[in-house]
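What follows draws every value from the coordinates through simple rules; no lab data is involved. Please read these numbers as outputs of a predicted model, since none were measured by experiment. Cβ atoms are built from the backbone, for glycine too; each structure is taken alone.
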Structure I
Amino acid sequence: MPIEFTPLAITLLSVLGVAFLVNCGYLFLLYNKFAFTKEHQPGITKNEPVSIIICARNEAENLQAKLPAILEQDYPEFEVVVVNDCSYDSSIDILEEMTSKYENLRIVHLEENDKYKHGKKFALTLGIKASKYDLLLLTDADCLPLSNRWIAKMMENYNGQTEIVLGYSPYVRKSGFLNKFIRFETFMTALNYFSFALAGKPYMGVGRNLSYRKDLFFRNKGFASHMHLLSGDDDLFVNAHANAVNTRIEISEEATMLSEPKESFTDFWRQKRRHMSVGKYYKPYHKIMLSIRTLATVVFYGVVIASLILQVNYQIILGIFVLYLIFLTITYKKAMQKLQVPDLWFFSFLYDFIYNLYLVLMTLVKPAASKVRWK
């Protein structure tokens, strides 16, 4: 079919061109900074003592299987504070038994109160108050460090200015499309927050692998500004207090904290609704930048699909589409190698399309943050 520049064709090409330029801007100016930048040099570490904080609610099996790997880290001085948050399984028995073997394990036990319900932030605040040291390192009970130098690698990032260290926590690789999508979604989340941090605009971290100074926490009154929200103990805190000077990232494999993924779509959907329910409380700049990327990607793919269906200048549009895929897959391949998910690269463009549609859907249906429970 010959190429004709009808009003419809011009409109589609114009929209596609804008979406293409916006997406290339994110790829070349933001994501490439992370994908192709050499590993940063560690800060001047003095091996300061560290308090590891873990909030656990009915996590008996995970505590028994994974807590020893944290308690046996190769680091001069550290404690592990486990907040047993109203568990009704055998968590307290397992923890008390472990205290006889590990002198660096401390337990904070919370009892259920029917009149005063609380979320993770309350439990985490009590754990931080009970900790002895200024350097805090946070993770979850279902997480397993990939090496016995997890603490050491995270702490290497502290220098005179550092107050926050953003770590990486991917999910265990398993079979099936859901697992691949969960790991791709985690990859994209990490690519975004690491890239923004390197660009001097840090906006979030994940509580499965996050470190900050206790002084920063109390100096800013902890979670007081969003204590009424049951979610956001990690990303809202980082969004409010991270900046270009006080924040560093750590992506080495030794510092990676591996987590168990959800195995059903329903559980995953519920988890992500909770995670994304606080996005509207981010700083305006971050909300705008993240939204523009999603919108541009959905529009780009939408125009390509529409041109194929309508057969309107699809030769030119397919050419632009192929060019975009080349740029996208080159960037993603390098970033995926860094973030330990190279197996996702071959279908990365397909996951990218589904991922951005999923973000739009989550934005439309996500509940109020105050109505989401953490466990």
Structure II
Amino acid sequence: MDIDLSPGLPDLSGFPRSAWWRAERSVLGGAAAAEFAYGDPRGSHTLRQELASWLARVRGVRADPRDIIVVGGVAQSLALVAQTLRAAGTTEIAVEDPGSRGAQDALAHWGLEPVPVPVDEQGLRVAELVRSGLRTALLTPAHQFPTGVVLAPDRRRELLAWANDGGLVIEDDYDAEHRYDRPPVPALQASAPERVVHTGSISKTLAPGMRLGWLIAPRSLQDALVAAKHASDLGSPVLPQLVLARLISHGDLDRHMRLTRGRYRTRRDAFLTALTARLPSVHVQGVAAGLHLLITFPELTGRVDDTDLSESLRGAGVLTHPLSWHRRTPGAPGLVLGYAAHPPDRLREAARRIAETVQSASRARAERKHVPRAVRDYG
């Protein structure tokens, strides 16, 4: 049986079905008929009120309900923002390197050219962003994908200075809610609400299939974004919005997050222990937060291709993302590994298969290195 370690998948078996069912029954029993008509394309006012107070409490976001647009996940946020910026004349956008391939593909689809800016152990190299001359940037500052680093305080100040000098930050609040070592850093949006577009979703807290998220933009962009949202779908489905609002107001969402945070930490610990025991030289990043970790093999740079390694792992029944999928420029080979969807025993088995596959690839490379050239060319 395959073990799918693709990043971005929460524990879908842990979806709070009972709480959702109770909330949905309550909503259907008490919602006014007018709630189910064509409404404000920004979304249900009830949900936007709850989101405004909840995001202020858990992420430090500064937003009035009228500033929030309910969207079908971060993917729709990126689509709306890209269309709006493209219509205003923007053609390029800075992206983290490595960074989410899915986000970059989405931006390119909607007409913006992603331009890579390197990420190191302190996050985006803001000095290189400044030198690029670009005026728009997409970041995951609270938990960078895929490296897992948090944007360092000095870099954060540099980025805000760049934004206040005319730049625009699109803040994907990726995995911010899953922090294991300390409270998460506040959202950037609170420091520069007129220079930061903030977006997040319940895809990792509840389930990606719910397709619910939020978009909070500077007021100078709001009219255009609301028009784009209306043209896209007239508005998000109302029943899930009302159910989510009730889960927030009654504390069910917070209780669910506390429960899953403990579960994910246990799974992370089991996976990390198994990996480092079997591959003691592996370099591991991103373990302090989120639902995935990154392992890299600096000593194998130029010797092992991570795409080939990922394909070999597929043959061994483990599905992974090669780090090179998310790179725009060359670097050390690596694997992006999601652990949230599997119990500890499955993760230990995945670690065993990964270690055996990596060791086999290393041995094969070493053996090929000592084969005479004529045999290599014609064997």
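A few remarks follow.
- Answer label among I, II for the case where P(r) over Cα pairs in 5 Å bins from 0, in percent, for residues 73-184 alone, calculated from the coordinates, equals 2, 12, 24, 24, 21, 12, 4, 1, 0: II
- Ranking I, II by FRET efficiency 1/(1 + (r/R0)^6) of positions 81 and 177 (r between Cβ atoms, R0 = 35 Å, to 0.05), the structure that comes out highest: II
- When FRET efficiency 1/(1 + (r/R0)^6) of positions 193 and 289 (r between Cβ atoms, R0 = 25 Å, to 0.05) is calculated for each of structures I, II, structure I comes out greatest.
- Across the set I, II, distance in nm of label points 7 Å out along Cα→Cβ at positions 9 and 33 reaches its highest value in structure II.
- Among I, II, which structure scores highest (criterion: distance in nm of label points 7 Å out along Cα→Cβ at positions 297 and 345): II
- Highest-scoring entry among I, II, by distance in nm of label points 7 Å out along Cα→Cβ at positions 241 and 361, is II.
- Comparing distance in nm of label points 7 Å out along Cα→Cβ at positions 153 and 201 across structures I, II, the highest figure comes from II.
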